[in-house]
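Colleague: Read through the structures below before going on.
Nothing in this text is a laboratory measurement; each read-out follows from the coordinates by a stated rule. Since the model is a prediction, treat every value here as computed from it, not as a measurement. Cβ atoms are built from the backbone, for glycine too; each structure is taken alone.
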Structure P
Amino acid sequence: MVKDLLYLIPSGKYGKEELLQLLRNHPEIQFASLVGIDLAGNDTDEKIPISIFMKDFEDFYTGGAVQTDGSSVVLTGIATLNNAKVDMLADPNVNWFVDYNFEHIDEATGKPVGTLRIPAFLVHNSIRVDSRSILVQSLEYIKSELLAMIKNKGKIAGIDHISGSDIEDIVFTSATELEFWVKTPTNKAEVEELSASQVMQEQYWQRTRGNVRTAMEQSLSMLANYGLEPEMGHKEVGGVKAKIDESGHLSHVMEQLEIDWKFANAIQCADNELQARIVVKEAFRANGLEVTFKAKPIIGVAGSGEHTHVGIAAKLKSGKIVNLFSPTDMKEYFLSAVGYGAIMGILKNYEVINPFISSTNDSLNRLKPGFEAPVCIVTSLGHSPAVPSRNRTILAGLVRDVNAPLATRFEVRSPNPYTNTYIALTSIYLSMFDGIKAALESGKTVEELDGELSKDAGQPGFYLEKDRAYRSEHDVFDDYTDQERDRLFGKPPATVWENMQQIAKYPEKVKVLTAGQTFRKELIDAFVAGALVRWKTELLNRVIPENLDIVKSTISLHDADSASDLDLNIWSAINCLRVYLAKDSLAQKSLFTRIKDAIQSGDFDAASAMQVEMSAKVDELKALYLQYKKNMIHIC
């Protein structure tokens, strides 16, 4: 690690002249880059000579320094070909990071060349249209409304030790984590082997070794340099044991890992996650390893989540911080009225939160029963306030410690490493505020709010829907049938198309997101349009071709002399599936062709339904072919 490098410029620490002098003292920082986040969660990156940044310093704050073509970022329907100019506006209210290229050493200083990454807003027609802006402006709206509401109420049910007049500010606290798969380049492992290792828990929390250990330790050290305060790095459930090559080094690495770091305010949390992905990927790449943050890189094996923790605190006029979710008596009650309202808001409105969390084929591939990924809208609080719940089968769980009231928060388990955290946090906090407003305006006690959250399906509530249940302390995979889960907690969408259709299906819930006109309807429409473009494109140009490769790889292995009746029977079933999936005839088009035709004709309902069928048929094909291969023996 090179000493005396500048990794972090903390928010608010330096004035203009101090900042410019700091950069002069670090000539290894040779570039600046404005980092805007489009609606798909992609971050912009450009190399602006640092001399230009220092010369035109003021222009970077006014949007006059850097512009981009709207076709280069995902702002579907907003930045059009005849109105494409997008200005980039630096955000001085968060930390700035310096990204170093350790493969490019500056000859004058002997240090790696650095790029100052400056979080920025994207401005089109004088209006902010990017993911960071949506989150920043939404939190400003919620803060203003919530402060006014609490001060007007005076007292909050469950929080007896403070009153509204004591509160000076509202703080939105958030945290994410990274789960990811790491492997040696070109390495493949059989799904069956990975699945067996997962079931036997051979990898979870095991000791890391070799270059995986080195990369993990370097990642944690680098995250500390950037001020993220890493808390832990460990093996996750997926993976197989590495092998040793002739030189004594580990090879054929295929492991799943997780890295956690400390919470921050919501906007800094999202920025930190972006930097963490860069740090992790570069550290492992430097050690000859590939990293993927895909939600479900290997079908049939545990995927990678990014559990997102959300909380709301109050800063009192005395300077003290109070968690608004925590009741005064942590041993008697689970939550305050604010806490109950927050979780009810998430659950009631989750149908319109989900599109912004699970907007890709990959994300929905992860959300299947049996892999500790949530599939239905339900929470768990615990069997008693004294015994915290750690139910890993629910969508959003309460995390609390009776001895640490500041730690009370909700863990939303559905996001994945490629979820747009800025938009996800926006939709979660706006939905939480809707529930908080209902809870506070109802004037109900915490006992009554607990009864609302815990009601049975069919029982009316003042806020939650009559025909749904919202809380379970059971294993929702093992203790309910599929039909019971769907009836009690709602049927989850199976495709991106189904998920995006929920925006049109629940207009009243969409109004929760557009309240305050920060997450405006045109931005929601742009997000949905972009997600559907990617869904159609990926289905046509990636999913179907990959499945076609699977079909073509299922070749006949038996011969007439050695084949058993079982071989012939299984092969007949395999070949029927191959033909059904991929072989056109004059009389019948294959499933692949029918999906393509449906997309090209705009029949997306049919394409979505056939995508579900295709997934099931391909899984059936792979299972049959594995059975068929296992029965092959060589006869001398």
Structure Q
Amino acid sequence: MLKDLVYVVPKETHSEENLKKMLTAHSEIKFVSLIGIDLSGNNTDEKIPIEVFLKDINGFLNGAIQTDGSSVVLPGIATLNNAKVDMLPDLDVNWYVEYNDENVDLETNKPVGTLRIPCFLYHENKAVDSRYALKNCVEHFKSNLLDLFKKYPSTISSFGIKYEDIDDVIATCATELEFWVMTPNDKAHTEELFTSQELQEQYWTRTKGIVKTALEKTLLNMNLYGLKPEMGHKEVGGVKAKVDKSGNFNHVMEQLEIDWKYCTAVQAADNELLVKNIVEETFRSNGLDVTFLAKPIEGVAGSGEHTHIGIALQLKNGKVINLFSSTKEHFLSIFGYASVMGILKNYEVINPFVSNTTDSLRRLKPGFEAPICIVTSLGHSAEIPSRNRTVLIGVIRDSANPLATRFELRAPNPHTNTYLAVTTLYLAMMDGIKYAVTNEKTEDDLLKELSKKAEDDADYLEKGRAYRSEENVFESFTDEERVRLFGTAPATVYENLSALDKYPEKKAVLTAEGVLDEKLINSFRLGATTRWLIELNHRILNDYSNEIRNCKMLHSIDKALDLDVANWQKINDLRYYLMKDSYSNKSLFTRIKLASEAGDYEEVSKLQVEAENKIAELKDLYSSYKKNLLDI
């Protein structure tokens, strides 16, 4: 039966005639839903009966559908008194049909389907969504690159081609999805998870039971949509599941990763949304919860979504050239070196679009294979590809396959808005490429500048900073050395967003092409700030309060030793400092709430850092206190 279903509606078939023919032949497709991506990465979803769509397909294709812009994240753009947002379908990407296996159409005996159509969001006749930003960015990138090729033909002569040989510039992208799965309501102790992680008991081991079944079904379902999965495996986090009396696995808590084939930039971001839906629905149907949080469990490995980016040239003779691959004895071509330099130089203003939640920044801490420094790795020699997992952005190379050369940005997480993150990456890459090409830099020139010492002057990269390391940046440098060489990582959402004010010359790189204008950036920033404050005051502090309340006195007075009493006193003093008010003193949590209400976001940021440090201290103290008690 599954073979009779339509899963993908290719971009070549988006005419009114083809759609009518397909939908009439597949009456199990009952609904249409338009997918618009707001500035926080949320996607719209609605159920429009297929009969309504069939009556006016032409109207739908030309933007007849509208939504309430005040219900999506477009602050400062779509307001309560000006909320109409038009939804215009994107005809240049694949559409797909999502099926509900729990709702079978009685007439066809097939699951009910919904045609999901990616679209752009227009407010006052101007596109204001994340998808359009990426599509527009790619078009600008292609145009600028072709102009450079035409003006500086020597830059592509080493590839054995001329400007006239080029048919198209292709911006390629792929993401890897990491996530945690667990049986509902089951929780494992952090120490148990940490110990298993340090012993590497889960990484790349076999999946079993319902996890194995769900993973296999997920990969098979991805194939139905033509996503070409390449791998599914266990990640470093998790503990061994238990077997109940019936022989079934329960108490599941494991971290998994799924990879699939690269694609063009916009299609790759669309595919990522589809994969997340497939993962959630498939694992849920097998009785497992899925979380895409970057750091669902403090003290244990978080989930990343490493993002791969590249540039290819499609020639008129059908040949494809990877623009990053070197034709000489070098790590990269001129365009490869220049692109990574553009990203590294401007990363302070890229970072807000990559990591703009407290959860995302919690993941970017030393010791969990997540990047904390603005630094790259190329390899110890051009013959031996690098796989340094401690850097922000690494070069992925295969000496036997030049087409595989690309960059891997390791900072994104499953909740990163891939559309906007990739947009900022390509804008920064173009800044580096323009510098290299217009100044007629050679591969040797660029490698020397990229490898410079912090104190060295440079034409493009900044003095006082180093940008390349082939060492383990967690272990080979002290905290002070890392800060001096590679800069300070933001500790809070406010600190990260403040880079857009702190580095106006770098922000200008993002606005230069008009892809991201001031209004769009300010809307994104306002949405991220609002989310940060709401999560902090109404979720994070509530969770902290519950943790504090769970830190109870466990010793009995008659059996306690002086150390137990002293330990408990430290714990109790910290509990009071964090959340207990008196007439004369306000607790730390209350001060955070008051600063939030006053709009003093810098003070909120400082107090949040203090709260996180105090909570970590409390956990350590309480763990030591419990371990010293014989009777609990």
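Colleague: Using the calculated result 3.2 for distance in nm of label points 7 Å out along Cα→Cβ at positions 182 and 478, pick out the matching structure from P, Q. Provide the component values of the computation, followed by the final result.
Modeller: Values: P: 3.2; Q: 3.8.
The value was obtained from structure P.
Colleague: With distance in nm of label points 7 Å out along Cα→Cβ at positions 142 and 158 derived from the coordinates and found to be 2.6, which of P, Q does the value describe?
Modeller: Q
Colleague: While we're looking at this one, here's another question. When distance in nm of label points 7 Å out along Cα→Cβ at positions 270 and 614 is computed for each of P, Q, which one produces 5.0?
Modeller: Q
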